[in-house]
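Derivation of every value follows stated rules applied to the coordinates shown; laboratory data play no part. Everything numeric in this text was worked out from a predicted model, so none of it was measured. Cβ atoms are built from the backbone, for glycine too; each structure is taken alone.
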Structure P
Amino acid sequence: MKKSWYIVQTYSGLEQTVKEAIEQKRDLFKLNDFIGRVIVPEEKVVGVKGKKIEKYRVPSTAKLHVSSGDAVSKGQAIAELPEVHVKHDGKVIELRNMRKLVIESVDRKNSRTYYIPSSTGIETGIRLGSRLREGMPISKDKTILCEIDGKVVQNERIKKIVIENVDGQEDTYFVPFETFDKSIRVNQKVKAGTLLADKKIFTANTDGIVEIDTYGAYREIKISKVTTRRLFPGYVFVEMYMTEEMWEVVRSTEHVINFVSNAGQPIPVKKREINAILGLSTSQKPEKIEEVKIEIDIPVGEHVKIKKGPFEGFTGVVQEVKPEKKELVVTVTIFGRETPVVLHVSEIEKIEE
């Protein structure tokens, strides 16, 4: 019994509900010979700026589990810091809770790392992303001053451990607060190899596509979020052998408005059109092929900064967007002349206000 594809009109936002309801009727009344697949055509879209990007900064010593271009799922491990072990036999002489503050220069070529005792505290108002100027106090007691103009790119709790070796030398360790081995105590004698901190695993908070940039002492892992977008809002596609009874089964489903029809007769979708929707060529088997579409939501006229390649550090204006190639044409001023350059989306970033 050869089936054809038909389009059912429903209320926008209820497409999935209608799809499931038709499938339930099909299964409950054993109508598989008459009703086949029911689909809500969708596409997966990846944004490339703003709130559609998750950023993770990890030390350069971290082991990466992903590479640029990889697709990741929420909860997947993307990087890890190794375990920390005692280097030499000795005795623990100091344990202190600290804040690690990393400030990166505007051009991202230099950074400064500060370890501030939690008992002292960080100056009020300083948080991740804060912009600081050289000479500004960063500790509440005003004793620690910022040494460069830049932005706070890391602000996290850590544990400082100082171990006096048998030869009188001191080894200092800064380990993640959450993976510190709480069995370690002041005045405790420890052997070389004793565990001070377990692995720290960084996991993705969202599904998306990975891009990795390296900046000296750390790497920045960016995950562009994948969202799902309905291709035809308000419509559900049903594969069926059309009879008056089957028309009534589908038509009477809650939230269904009607079939797309001509003079009251449901119109079957042309084979070429449904093949395109399913992502098929006429020679392929009927299996849906999902692709992730890159959506470049940086409009023409936007000012951007080039962060990679021979024009690194230049700013320019977007003149053209080529989403199919993941490229943009940006006009930059070189030797007093405006010059258009073609850049990949990974080579530019929006200039923050």
Structure Q
Amino acid sequence: MSGANVPVTPSAWPRPLPTVRVVGPNPAMDRLQVVDTLKPGAVHRATEVAARAGGKSFIVARTLRRRGVGVAMYGFLGGVIVDLAAAECRALGIDDRHTRVKESTRITPVIVEASTGRSTVINEPGPRIEPAEDAVFRESLVADLCAGDVIVCTGSLPPGVDTGLYATIAREAAARGAYVGVDASGDSLRLALEAAPWLVKCNRAEFTTVHGLAADADDAEVVAAMSAQVERGSTLVIVTMGAASFLAATHDGIWRVGVPVTEVVNATGSGDTFLGCFVAAVARGDGFADALRDATAGGVVNAGQLEAGLQPHAELEPFRSQVTFAVEPAVVGVP
């Protein structure tokens, strides 16, 4: 079914706006290393190495900028990574609103197998955030919020930051007429869901876990839980289902979206690129179906390249045209 002919537009859609506020409390320096095949216990020689400011927030922000949207970033940065991240923000034209902290920002090794396209990621916990540092971060973000803003909360939380941070931001933003999208997991996601943010985006494993569903729960159970979140007050819930498809729930219907097939080089960051492309389309004032096409194409393009995030001159159109939609009536009366 062609999404262009489906009258599904979430209510309370944000107005077009020039800046998206990306909240990533736990950024990193991503150190990418390519090996032919990863063998535990063996000595490897990398064939390619790249290092850049990373973590989910930087992938989302980089993608937004590639799509022509203004970005301000919020989070915690410390140690030698500060200069790297600041330089990245300057190069991309990002408003660097990170809070500087005493402890060092984490380094994330990403090992990519050239023979399979599989990625092995080692996530450090991040720096411990002192209460005074946390207060500066929160005060800065709240002071900047304006009616109509879109705030993207993404990624893990470093030690010392309360797991209810994203829920608090969602409530503060709603009180000011702003819109919050959340991409998280575990207790951080569970608490955020209670605050009913405008947009929820996560993968199937994250979503089923937080709802107490079995890992092999069928689609009907997942759709029911997504619809319950919409009934709670979220405008849109997106659950990615792996490389082939994802689900999107609104008050108007359930969208099953087919994803084009591509050769996978490095799938790390595909969900973040998806989110950045979707929010960029919303910020430009595009319709729901077009936003889903952009998001899907962005995720596919990311999987077919080595470095995470939308790169300069990336072409979405060849994949946008291959995105398929099947739309079902909304699930109503969900307990």
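Which one of P, Q has mean projected area of the Cα convex hull in nm², for residues 56-207 alone, as calculated from the coordinates, equal to 9.8? Considering all the candidates, the number was obtained from Q. Given a value of 5.2 for distance in nm of label points 7 Å out along Cα→Cβ at positions 24 and 320, calculated from one of P, Q, which structure does it belong to? The read-out comes from structure P.
Supply the structure label, taken from P, Q, corresponding to FRET efficiency 1/(1 + (r/R0)^6) of positions 120 and 144 (r between Cβ atoms, R0 = 41 Å, to 0.05) with the calculated value 1.00. So the calculation was done on P. Once distance in nm of label points 7 Å out along Cα→Cβ at positions 40 and 240 is computed for every structure in P, Q, the highest value turns out to be that of Q. Suppose you compute relative contact order in percent (Cα under 8 Å, 6 or more apart) for every structure in P, Q: which one lands on 27? Corresponding structure: P. Name the one structure among P, Q that helix-only ellipticity at 222 nm (-39500 (n - 2.57) for each DSSP H run of 4 or more, over all residues; to 500) of -2500 was derived from. Structure P accounts for this read-out. With distance in nm of label points 7 Å out along Cα→Cβ at positions 32 and 304 coming out at 1.6, pick the structure among P, Q it was computed from. The read-out comes from structure Q.
A value of 0.75 was computed for FRET efficiency 1/(1 + (r/R0)^6) of positions 88 and 176 (r between Cβ atoms, R0 = 35 Å, to 0.05); which of P, Q is the source structure? Structure Q accounts for this read-out. Once distance in nm of label points 7 Å out along Cα→Cβ at positions 80 and 216 is computed for every structure in P, Q, the highest value turns out to be that of Q.
For percent of Cα pairs over 26 Å apart, which of P, Q scores largest? Of structures P, Q, the maximum of percent of Cα pairs over 26 Å apart occurs in P. Taking semi-axes √(5λ) of the Cα gyration tensor in Å, for residues 152-199 alone from the coordinates of each of P, Q, which one would give 17, 10, 9? The read-out was computed on structure Q.
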